Structure P
Amino acid sequence: MDLKFDKRLLLLIIFSIIGLIIYIYLSYVVLINSSLPLFCSINNTPINCENVIRSPYSKLFGIPLEIYVILYFIIDIFLILLLYKKMFKIIYNLLYRLIGIIFVIFSLYVMLFLIHSICLYCSTVDGILIINFGIILYYYKKKVFE
């Protein structure tokens, strides 16, 4: 199977770029300009991005989680490009995306059970990570069983 010309791998890059842009914006709000509105906090509902990004769970080792997610997506895009060039095995791409799924589980747990608020930006990126995992899983299964 020639992965180089498959349009679904292009979707991986597009989704990863969207996730990267979302978290660059969140990083900008958190680190540089906290007065910018997040546009996803709805009064008297559990949808409140500010509660999530300003919670004590929003940092790991003193570093905002947004920085980790930005690094994840930069590496992700690089791995997809290596896959396009056939310089990287698909199994490693699948395993890397498993890290993203672990992050999704952690993110949902923290938002739902610890903070009791939902960030639409974070949930959108969680959805992107799940979709990307599904796409790469599809390719892996096709490659193994062809």
Structure Q
Amino acid sequence: MSTDTTVTTLDARDTSGLERTLNIIYALHALGLALGAFGAASVIGSFLFGWPSIIAVIVSYIYRGDARGTWLESHFEWAIRTFWYALGWAAVVALVSIPLTVVFFLGVGTWLLGMGLLGVWAIYRVGRGWLRLSARQSMPA
């Protein structure tokens, strides 16, 4: 009677479930962006504070560890960083725009420009990540 001591390497592991999870994560982020583009909220506001992106980030944190050592790990990191960088840059735009509005009435323009550019950046990040996932390519560090 022998026992099987085969060890599955990270490269041989079935990653189809993680790929499906990442497709859902990118779809949730895209839904958050679309709700802002076609709804009453701003693109970046919907992305940061809407339930689709918040759920996507939570799911990314939950499954990131399962992807350690695979090409999919970079996609989980990409999705998480996209959300947190967008939140950080939105805070910077707000911190710059609010004083300009109070003092010079220029803040509305900087707010609209900054949030618009940030929305385009978020759309690019989600689109690029999703395209590279469908091509089975990792994300750059």
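None of the figures in this text is laboratory data; all of them are computed from the coordinates on show. In this text, all values refer to a predicted model and were calculated from it rather than measured experimentally. Cβ atoms are built from the backbone, for glycine too; each structure is taken alone.
Please state which of the structures P, Q yields 12, 37, 26, 14, 7, 3, 1, 0, 0 when P(r) over Cα pairs in 10 Å bins from 0, in percent is computed from it. Numbers along the way, then the final one.
Values: P: 11, 40, 29, 15, 5, 0; Q: 12, 37, 26, 14, 7, 3, 1, 0, 0.
Matching structure: Q.
For mean count of other Cβ atoms within 10 Å over residues 50-57, which of P, Q scores largest? Walk me through the numbers on the way to the answer.
Details: P: 17.0; Q: 19.8.
For this comparison of mean count of other Cβ atoms within 10 Å over residues 50-57, the top structure is Q.
Can you say which of P, Q returns -21500 when helix-only ellipticity at 222 nm (-39500 (n - 2.57) for each DSSP H run of 4 or more, over all residues; to 500) is computed? Please report the intermediate quantities before stating the final value.
On the way: P: -21500; Q: -25500.
Considering all the candidates, the number was obtained from P.
Given a value of 34 for relative contact order in percent (Cα under 8 Å, 6 or more apart), point me to the structure among P, Q it was derived from.
Considering all the candidates, the number was obtained from P.
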